[in-house]
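Got some structures for you, see below.
Each reported figure results from applying straightforward, stated rules to the coordinates on display, with no laboratory input. Computed from a prediction, not measured in an experiment: that's the story for all the values here. Cβ atoms are built from the backbone, for glycine too; each structure is taken alone.
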Structure P
Amino acid sequence: MSGGLAGLRAPGKGAFVDPGAWRDLLQSDDPATFSQAWLRLVVASIDQALTVTEGSHVVLGGFVALRTGEGLRYTRTATYGGGEVSFLLAKAAERCLQLRRAVGQSGGGNGAVDMPADLPSQIAVPVMVGNELEGVVALEVASHAESQLDRATRLAQWGTAWFSRIIGNRDAQADRGHADMVLKAIALAASEGSLASVGQALCTFLADQLGLVRVSLGVAAIGPQKAVATSRGGLATVKTDFIVALEATLDEAAAAAVPLLWPVPDEQMAAIGAHGRLCRSHNADWAASFPVEIDRITLVLCCEGQGAPPATATRTAWGELVRLLAPLMALRFEAQQSLAVHAGLAARHALRDWTVDAPRARWVMLGLAVAAALYLGFANGDYRVAARATLEGEQKRAIVVPFDGYLAEARLRPGERVKAGDVLARLDDRDLRLQRLNFQARIAEAQHQVTDAVGRREMAAAAIATARRQQFEAELKLVDENLSRAIMVAPFDALVIAGDPTQQIGAPLRHGEQLYELSPLERFRVAVDVEQSDFADIAPGQTGRLVLSSLPYDFWPVEVVRITPIASARDGQTSFRVEADLKTPTEELHARARTELRPGMQGIVKIDAGERRHIWIWTHAMLAWARLKLWEWIP
C-alpha cells in the first residue's frame, strides 16, 4: 500500500522525512488534511529521486482534486507551490480526467514557435479506487527534469494507492450518515400527529438532508393521487396551479408504477410530460418520483432539485428509503379513513385478487349480471310503503279548571304515571266554604220567613219566601259541586303527557283553563304521514311493522284503520294522515308496550301493500319523478 513513498528518506540520514505529514497520512480521515500530507510526501519523494543539483527542486507546483458527491464534480483538496494553478496544468488535469489515464506535457514541445525553451512540463495522474475515477493529481515539473517525466509519473502513480484508505473511509462515513438519516426519517414517520402534519415534517426533513428544492408526498386509495404534504409549508385548500401540476405529476408516477426522472435518462421508457411541466413552471432543473404500493394504498414521493440530476445509485437509495417509509405512512392514512372508504378498499382488493384469471372472471361476472337482471325483471317481492310515524295514545283526557280560583297544590309533571283516583291538583276552596256558610244561613232565614207567613195565613208572602229558599238551596248545591271538584283526580291509569302547573302555585286560574293532559298506558294508535306519491297504495286493513327511533331493534305490528284524505305540508313535502292501531297480540308484547312505549315516540312504519316485481319496486319512484318532469318540460 505504501507504493513509491516507502523508501522516502532525507539524503544522508536514516529517519523518514516530515514525521507530521506521515502522521496525517496514516491517521487523518479528513480528505483535505490527508491530500495535503500525501502531496507533500510525493513532492519530497520526486525531488529526492530526481534532483541532480543539491538545493534545486524538481516539482514546482501541483494540486490534488477529489470527487465530491455524485456526478462529475471535482474539488481541489490540496495545493503545492504558490497556490495559483497554471492554465497548462489545469488543461493537463482536465485531459487526464477525460482519458482516465496518465498525461504528460513537455514544456518545450507545445508546438508554439515563440514559447521559451525553459518552460516547465506538466504531468497528471488519475486517482483510481477500484474501477471508479475518484480524482486527479497534477504536478508541474522543472524544465531540467524533462527527460525524467516518466519516472516522476510512475512515482506519483505508485503513491495514489494511498487514496483507497481515505476514499473507503469517506464512503463508510457516507453510509453511516445515510443510515442515520434513514433512522431519523423513520422516527418522524412514526411520530404522533395527523398525516398532513407528519408528512410535512418528513418532507421538510428530507429536503434539508438531501439538499433539494422541494419534496412532496401524495397518497391515494381509490381515484387519483392527492397531495397531502410538501416541504414548503401547508398546502392550500383550494386547487392552485402548483397543486394541480403536482397532483398530475403524482398521478403520472402512480400510473407508471416505477421511479421516474425528468430530464429523461436513456434507460427510462415511461412518458413524463407532467414532470416536465412541473419543473418548467416551478423553477426546478429536474424532478424524480418514487411510487410505492402498500396493500391497497399507493404513495408517491416527488423530489425536485437544482443542478445536475441525481445519479442512478442515488435514486436507487432514495427509492429504498421511500419503501421503508411507505408502510408507516400508509397505516397513518388508512387510520384516518371512514368506514365507507375501508369497505370500498376491501371490496376492490377482493375483486382484484379474484380476477387474477381475467377471462374466467369476465364470464362469471357476465353470468351474474344476466342472472340478476332476470331475477329483478321477473321475480316478485313484497312491496312495502315506508312513512314517518308518531305514537299517540288512543284517547286523551284534559284536566281543566272547574271554576275561577287560585291554585293551591300541584303534584305532577309530564312523564309521570298516575293511577285512577290519584290527586293531580287542588284549588283553594276557602272562599267556597265561606259562600257555603252564607247560603246555609240564608236558607235558614228563608225557611223561618215561610213558617211565619204560613202562621199569619199570608200565602203570597209564604210563596215568595219559599221561592227565595229554593234559590239559596240551588246556589248551595252549586257551591257544594265546586267544592267537590276543587280536588282534581285521575279518571284512569294514565301518563301525564302535557302540563306543568307546579310553577304556578297561588296563581289565579280561569274556568276552563287546562292544567294537565292524560293518556292511557295500555292503548295506543299510530299516526302515519304517507307521502302523496304512495297514498294510492294504502287501504284500511293493511298490516305492517313499526320501528321506533328509541327502540331500533324491536318491531311492533300495526294495522291501518282510517285514512284521512286531508293533505298537510311538512319539511317541503305533502303528506296525508293515516291512522293505524298498535297490535299487541300476546301478553308479553302487551306488558312490554305498557312499560316501554310512550306517547310522542317517533319512528318509521312499513305497510305491506301487496306483491310487485322487484324491478318495479326499485325503479317506480324514479320513473314517476321522470314522468312528472317530462310532463312539466314538454310544451
Structure Q
Amino acid sequence: MRWRFLSVVPVIALAKPWACAPGPGPSPPDVLLVTIDTLRGDRLGCLGDPAVRTPELDRLARGAALAYEGRAPAPVTLPSHVSMMTGLPPVSHGVRDNGIFRLGRQTGHTVAERFRAAGYTTAAFIGAYPVMASFGLDRGFDHYDQRLGREEDRFVFMRERPAELTVRRLRRWFDSERAPSPDGPVFLWVHFFDPHADYRPPEPWRQLYDLDPYRGEVAHTDRQVGRVLAELAQRRPGRRLRSVCASDHGEGLGDHGETSHGFLLRTSTIRVPIIARTEEYEPELIRDPVSLERVSATLLSLAGLDPRVNAESAPPLSAPPTPVLSETLYPWFNFSWRGLRAWEENGWRLVVGERDRLFRLEEDPGEERDLASSHPEILARMKERLLQEWEERRRSSFASQERNLSPTDVRALRSLGYVGGDPGEAGKSPEQAFHSGPDPADRVHLLRDFDHAVTLLDTGEVARAIESLERIVGDDPKNRFVWDYLGQAHLAREDFAGAQRAFRAALELGPNPTSVYLGLADAEGGLGNEKKQENVLRRALAHDTRSVAVRLKLAALLADRNREDEALRLLREAVELRPRSAAAHAGLARVHDRLGARDQAVHHWREVLELDADGPLEELAREALARREG
C-alpha cells in the first residue's frame, strides 16, 4: 500500500495517457482543485443517479479519469482534506478530527507548498469553518479566502457560506490588486460546503427537489462548479487547465441508522467521486477503490511536476490499485465510543471495532450481510495486514498540533452539526480509541434520539428536550457530550442545580471543551456559589491557558469583588492574546472607569468603537464616551 517514491520512473511508466506530462507550451498549465463537502459517491448523474441534475460535473467526468469508487480516509471534513493536501492518511499526518487538531507548521509538506515552490501563484477559497486557516490548511497558499457569512456583514459569526458567495469571492480576487499575473500559472482550491446538513437549497432547486433537499444541494453546487470553470475560462483565456474535483466524504442519509457521517465506516459515508480532467487526453473509468490520499500526487502529475508531496505519500490515480485504509475517531473524541478502522482489498471490506465486521462488496453493496463468522480466515488475513500497515504508518507519522476548543469553536462546529470534542484524549494516545468504549454500530440508534432532542432544544421545547436527553444518558451514562447538552438545556430553564449536576457529570468523564467549564461556572453563579464559580473558572484557565473567554468571565467576577488589579491582569492578557477583541477592551474600559483612570478608560472605549462599530458594544461605548466628554 505504501508508496515511497524511490524514483519517479515507475510513476511515468505506469501512467495512463491522461496523466502523462503535458506537451510543450508557453507556460505550465493552471491547476484547479474543487472539493465538495459531503457529496455521496452515488449522487451524481455520471455515477448512475437518475434523480439528480448535475450537468457540469457529468460533463467534466465524460472527458476525465473518473474514479467512481473513491474512498475517504476518514468520514470527517478536516482529516480528509488534510489527506488530500499531504497524500497521507490521518494516522500519518496526525489530524484526526475537526476543530481539536491542526496540521503542524514544521512537519511534512502540502501540495500547495509544492506548487508555490514550482513558481505557481496559489489561492484558496473555502466554504466552511472546519477548513479555516487556524487548522493548518493554509500552508503554501499566497491567498486564503475564509471570509464566511453574508457579504454585506463587516463582522460575522464564522460558520459557512453558500457556494455562490464563494464564487463571488473568487471573482473579487481576480479583480483585486492581488490577482495573479496572466503570464504565470496558478493553483486554485475552491471548497463548497452546501451538501452538508442542514439541506436548504436555494431556488429553483428548493422547489425542484422539495422532497429530497440533499439532492437539491448537490444540483445547486453543480451549477457553481460550472461558474468556477466559466470564470477561469474568462479570466485566463488561452491557458490550459487541469483539474481535480472530489468529495471529502459521503453522507449516511439513514443507511445503517446513520443520518449524517463520522460514526461508521460504510460505503454511504466513505465512498466519494474523484474526477481528474485535462484538456488533451482520453477519458478513463477507474473501477478499483482508490483513496483521496492520491489527490495531491494527481494534481502535481497533471501539471507535469514531480508527484512527491511527502516521502510516504500515496501515488497518483494512474498508479496500480492498492488496498485502502480508513479510520474514524470522531465517535471517540465526541461520544466516548470506540474508534473504527477499515481495510478494503479484492472486493472485501473489513471494519475493525469492538466486534469485527466483514463484507463482500461486489455481492453485497449495501453491506447487509456480515460474513465475519463464515470467513474467519479472510478476516484474520485482512486484519493482520491492516495492523501491519497501521503500525508502519504510525511509526512514520507527523507530530500534529492539538487545540483546545474555545466557546466560539464549539458554537461554530455545533451549528454545522459537528459535536466538538477535546484533544485531552489525544494527549493520552489516539490508539487507545481503538481498544476501549462501545462500538458505534451498537449505539448508532441513540443518534436519532439525540438529534431529536437537539431539534427540540433549538425550537424552544426545552422541557421535552431535557426529558429526551435524560433518557439518553440513562442508556449511555458515559457519554459526556450528552451530559454537556443536558447541562445547556437546564441552563436555558435557569435550573442551575440541574445544570450543575449535568456539567459535573461531563467533567468527571474526562476532558471537555472549555465551554463545559464555562457552563458549570454559570450554574455555580446562579446558585450563589461565588467561590465555587471562581474555582471552576480557574480550572478552566488551567485547562485552556490561552482562553480569552475564560479570562473575560473571571475578570468580570473579580472586578465585582473589588479585586481590580487581578481583573486588569487578566484583561491585559486577553488583549495580548486577541488584540482585536472588543469585549476585552470593553472590560478594560470598565475596570479603568471603576479605578478613576479616565484617560485609559477613554482609550479603550475608543478601541471598542473602532472594533465593534456595528456590534452590541457600540452603544455602550458611545454612551460612556459621551459622559466623559460631556
Structure R
Amino acid sequence: MRKRLIGLLATTTIVFAACGGSASPSPSGVPAPSTPAASGPVASGPATSESAPPASEAPVDLTNTAYKPEDGTDGGSIIIGDWQEANQFNPFYAGQVTEANVASAAWASLVVLTHDYKYAPDLASEIPTTSNGGVKVPGDGGDAMTVTWKLRDGLKWSDGEPLTCDDFKYAQEWVLDKDNSGIGTISGYQAISKLDCTNETEMVWHFPKIYEGYITLAVAPLPRHYLTKFPIKDQVTGAGFRPNEISKLPVSGAFSFDTVTPGAELRLKKNPNYKSWATDKPAHLDSLIWKWYGDADAMVAGYKGGEVDFATDLQDSDIPKVQDLGEQVSAVPALLYEFLRPNWSTKDCSKNPAVKGRGTGCPMSDPAMREAISFAIDKNEINTRLLGGTVQVANTSISPGAWFFADQPPATFDPEKAKSILDAAGWVAGADGIREKGGLKAQIELCTTTRQVRQDTLALVAAWLKDVGIEGIPNAVSPDDIFADFNTATAETPCALSHSNFDLAEHAFSSSIDPLGSYFSYHSSQFEPKGVNDAQVSDPAIDASMDAVQNSVDFKVIKEAMAEFQKVYVEKTVEIPMYYRKNVDLVSPKLGNFFANPTQAGPTWNAVDWYKKA
C-alpha cells in the first residue's frame, strides 16, 4: 500500500473557513479564487443559536480534539510487527505505510493529526488562524497572506541541541535546493515567498497568494547543525539517513533511532527531550522495536505466538483470519481506498518484457481504454468473493467520512458496454481475440504487491479484461520496488510507480482529510519528481478544480470545487476505485493508550503516550 503522504503530513491539510465572504484559490483540487472574510476561519465552538447555519455550511473546526490519554507507567518496550520493512528514514521521502508509521514515532512537526479527525498543535504552541491573529489575509507588507507560527518553549533535538525556527527554515531550504529532487512537498514550500525567523521560537511565512494548505505544509523540521555536514546531493541518495548512520541522526519526535538489522528489526529508543503535546511528559516506553515479517500471515502467526505486542498494516481481507482474537482486533473505517490506477502517459509506461511485443505506445493513455476497463470490472464480485462482503464499494477517491465528499453514481458491471466503447474508439479484435489499434495491441501489465488478496484480485481482473478483448498480465512485485521513491528507483525498477513503469496498478491510497491532498496526485504540474502524480494525469478540468482548492480558504468554495473534482474524476475515469478499506491492527492487552487513528498519521501517532501494562 502506498500512502499519499509525501512525507508525514504534507498532503493532509485542512480548511479553517468562515462561510461569509468570498474565497481565493490554492493548489489542491478545486476551481476559482476569492478573498476570505475578515472573520476567523476556525469556529470557536459548536453553533447553538437558532440562526446557526446548516451543517453543510457551518464553519469548520478541527482543533477541538477529545483525546485524553491515561497516565501510564514508565519503562519497558513494545514490539511492533509489520509485513513490510521500513527502509527509508527521511520523513520527506516516506513512501510506504510502514515507513510513515516509523516516521510518526520519530519525527514531530508543527501539528499532529488526532484519532478523531482533528488537528492539535505539537511543536507549535497553537494553530494560527485568522481568529487568533496568526493568519492575516491580506498579509503584512503587501503579501496576500502571512502566517505566524509560535513554537513551544524549550524545544530540543534528541541530541540535546536547541530546536528552533532556523531548523524549519533549513527544511525549506533543503526541499528547494537545486540539488534536491523527488520530493512531492515541493509545491507547498514553493508557495512561501519568504520565511522570517522573528526569534528562535517564532516564524512568519509570507505568501504571494492565499494558500489553503498552510497548517500542515511543514512536513518536519530538519537539524541544520547535523545535516549540513552532508552535501544535499548526497542526502538525496541517503547520506545521513542510512541504516548505519541513523543512530547519530537527531530527531524531533518521541523516539530516536537506535539500531537497524536489515530484514529483521528496527529499534527506536526514548527521546527524553521530546514531550507529549497532550501530557507535557516524555515517552513512557524505553523503546519501540519493529519486527519485520515476509507476509501478513506470518505476522499474524507471530502475534498469536506472542512474538509481538502489536501487529499493523492488515486489511479487511485479514479479518476472518483473526476473528478468534476478539477484542484484540482493532478495525476502524479509514481514509483509505483500494483502487486500480491507470497510467495516462503516452510514452512512460510498462517496460515489462511480457508486453514488449505489443507495439509502440501505451494502451492506457487512451481514454476509451480507461473507461472500458471501469465497466469491465465487477467490484461487487471482488467484495463478495475475496472480502466476504465486508467492505463498502467505492465510487470516488474521497472517503465518505470527509466533509467535502460528494457521492457519485455507482459504477456498473457492463462488459457489453465496455466492448462498445472499445469498438467505437477503433480497438478491433484480432484473430486471438486481443484488440489492436494503430499497430498497438491491448496488452497491459497489471502491477501490484505480493499480498495474496491483491494477486487474487488481479487474477479476476485479468479474466474480466480477456472477456472484452484486453490481455492483462499480472505482475506482483516487492513493495520495495513498486513503492520505491524517485531517487531510489530507476526507469527499469519493476512496476515502480515513481517512474511510471506500469500500465495499470492495484494499490491503496490514504485520502487526505483535507482537499489539498488531491493536488499532489492529480494536478498536471505534479509529475515526479515535483509531486506524486505518478500516473501522469493531465486534464484541464482536474487542474482547474485543484487550483481552486489550493488558493482558497473559503469552505463553501472549496466544497463546491471538490464536488466538481469528484464529478470529473468519475467522468474521465481518472482511476478505478474499488472499495474503501479499514485500518486493521492487532493490539495486545499489554499496550496502554492505544487509540486507533483513521488518518494518515497512522497507529503510532501517539506512541509518546503508549505504556506497557503489567
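Which of P, Q, R yields 1.0 for distance in nm of label points 7 Å out along Cα→Cβ at positions 304 and 328, as computed?
Checking each candidate, the match is R.
Source structure of the calculated read-out (relative contact order in percent (Cα under 8 Å, 6 or more apart), 16) within P, Q, R: Q. For which of P, Q, R does Cα Rg over 2.2 N^0.38 Å, calculated from the coordinates, equal 2.03? Matching structure: P. Quick one: mean count of other Cβ atoms within 10 Å over residues 296-303 came out at 24.0 when computed from one of P, Q, R, so which one is it? Label of the source structure: P.
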